[in-house]
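All of the numbers you see were taken from the coordinates with simple rules; none came from a lab. Quick caveat, the model's predicted, so the values are computed rather than measured. Cβ atoms are built from the backbone, for glycine too; each structure is taken alone.
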Structure I
Amino acid sequence: MMSIFKGLIGQNKAVELLEQAVKLNRVAPAYLFYGSSGIGRSIAAKGFIQLLLSVGLSPEKHSLAQRKINKGNHPDLLWVEPTYLSKGQLYTASEAAEQGLQYKTPPKIRIDQIRHITQFLNRPALEATRQVVVIKDAHTMAEAPANALLKTLEEPGNATLILIAPDADSLLTTLVSRCQRIQFYSLSEANLKIVLERNGYQAILEHPELIAIAQGSPGKAIAAWETLQAIPDELLQQLKRSIKTPLDAIKLAKTITTELDSSTQLWLVDYLQYYYWQKNHQVKLMQQWEKTRQYLLSYVQPRLVWESALLVLNSSR
């Protein structure tokens, strides 16, 4: 079984629990995979799915099932992700990006998706001995879809549901009480290095501010690296060392709000907070960056927010 989880680093306890559940035929009706993003929760879910949907199959059918699972087209698997709503259609984050759709609020699990889960589970398994439903970012459910899901968890039938969330406190306690909890932990620096090098991201290790942002999460480190690459280098260098006058700060604020979308601006605040803390350890400046983040999240006019932050940065030098 271990080969199924070979891509999962630093989560030995979770792997052991999942393997033993299948080996001893003690698979729970529902699981909560919790821990910060980017540390292997989805990888573990995919490995567990392969185990669950391959039970009792011949070697030939086992290989076919694994191929279908990897392609996301197994008839007994339903993978649910948060969505945006546009003109009556639901779009995942990746689908929205492909369509060029932009939103100020993050995607969420909607009640229509919970109803689709119910419909999916109302039919018998077609190729496996059970059905599996995965709800990624389950914490994005509002109360109505969460209560609708609760009814399914009370009578899941011949199915296993896997909820993926950052922690148990982000979900209704009634949902959590019906799940077996599987905790995932942030990676050690050594394991983080292994994962990044294995996936061709050695360059990230040369940026301590990105490692700090990652906080033991390879996924966060890679996402941070990709976001960093999307920010013009000239703009980044100005933010690091070239703000000499108030006029420079005002011009730079205009450039930031013109060239970067809202999510990238928020990420840039985190980056600069870590960068300047490592550079000079000024508590006052860190507090200013935190205020900047809060103002941006509160939908204050972004250009004014950045002008204020950069003027403070200019005066602190």
Structure II
Amino acid sequence: MYALYSDHYIIDLPPHHTFPIQKYRLIREQLVAEGTLSPEELLEPTLVAPQDVRLVHTAEYWERLMTGTLSPSAVRRMGLPWSEALVRRSRASVQGTLTSARIAIRDRIAFNLAGGTHHAFPDRGEGYCVLNDVAIAIRSLQRDGWMQRMAILDCDIHQGNGTAAIFADEPDVYTFSIHGARNYPLVKVPGSLDIGLPDGTRDDEYLAALETAVPRILEEFRPGLVFYVAGADPHEGDRLGRLRLTHQGLCRRDEFVLQACRDAGIPVAVTLGGGYGQDIQDTVEAHCGTVRAARAVFDGNRSV
């Protein structure tokens, strides 16, 4: 089972910034130390090509991002200070998702140990999301003839407003989001199916909603590939989450989604999504749990 990781995923941020950028390094270290991933299963992505980015993002936004000429309000909306390192990080993360999707089509499962930047719109970044990795991957796969019909199963606590907007009029892409109804973004962009959950939702209620939706999506829409955004932020210890899922509940979530895809014969490209634990180790554990769940569900199906 291959996973994409780059040291470009980690950049310097101001002290006490809400985004726990070091989680990516800690996730990689933990997965290798415990043997869930071997060093040989970690692949390093290149930087996504500009022509791939422009399948989703406007030429003006891309130019301003590359040259550091975004307006102050655009940088505030993005939530991350502009730097050349931020641009490299964003491009590497997008390529990580695109490469993991190509590997998943061959191997049935692959990970990007980052990604899930679903708040990025064609003309702007929002909510710590600079480029929309899943949208760029989908458009690239469609252009190159790898896959046409795809679904996004987004289990991040925040609704994927940018992704829903990008694919609003695209019948070959299904956008599903299960999220906190009162959480960011304040204004939700309707996707193919949205489930908004009340604050304080616990494991059983969350899983009941998920178990009703996912099999129906896979059976009725029949995607050739699923992008699973496995956010850690529904965890009860998350600063931005407002739900009450335990680590066991998140594990059950991951196992259910991945098993449903495997049983349907649909390959899965997994991105990590958000996670902002009061204790960063809670976030690391939740993300590592997703990889462990994939190993448990798909073990025995490795091509190498």
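Compute Kirkwood radius over Cα pairs in Å, for residues 80-151 alone for each of I, II and report the one that scores greatest.
On the way: I: 13.4; II: 12.7.
Once Kirkwood radius over Cα pairs in Å, for residues 80-151 alone is worked out for each structure, I has the highest.
Which structure, out of I, II, was helix-only ellipticity at 222 nm (-39500 (n - 2.57) for each DSSP H run of 4 or more, over all residues; to 500) derived from, given a value of -17000?
Values: I: -17000; II: -13500.
Corresponding structure: I.
Of the structures labelled I, II, which one yields 6 when percent of Cα pairs over 37 Å apart is computed from its coordinates?
Comparing all candidates, it corresponds to II.
Taking distance in nm of label points 7 Å out along Cα→Cβ at positions 160 and 288 as the quantity of interest, name the structure among I, II where it is greatest.
Going through I, II one by one, distance in nm of label points 7 Å out along Cα→Cβ at positions 160 and 288 peaks for structure I.
Out of I, II, which one gives 12.9 for mean count of other Cβ atoms within 10 Å over residues 120-127 as computed from the coordinates? Don't jump to the answer; show the numbers that get you there.
Details: I: 12.9; II: 21.0.
Clearly, the read-out refers to I.
Quick check: 2, 12, 24, 25, 19, 11, 5, 1, 0 is what I get for P(r) over Cα pairs in 5 Å bins from 0, in percent, for residues 128-231 alone, calculated from one of I, II. Which structure matches? If you can, show how the numbers build up before the last one.
Values: I: 2, 10, 19, 15, 11, 12, 12, 11, 6, 1, 0; II: 2, 12, 24, 25, 19, 11, 5, 1, 0.
Computed on structure II.
Ranked by FRET efficiency 1/(1 + (r/R0)^6) of positions 96 and 248 (r between Cβ atoms, R0 = 35 Å, to 0.05), which of I, II sits at the highest value? Can you show the working numbers first?
Numbers: I: 0.45; II: 0.80.
Result for FRET efficiency 1/(1 + (r/R0)^6) of positions 96 and 248 (r between Cβ atoms, R0 = 35 Å, to 0.05) over I, II: largest is II.
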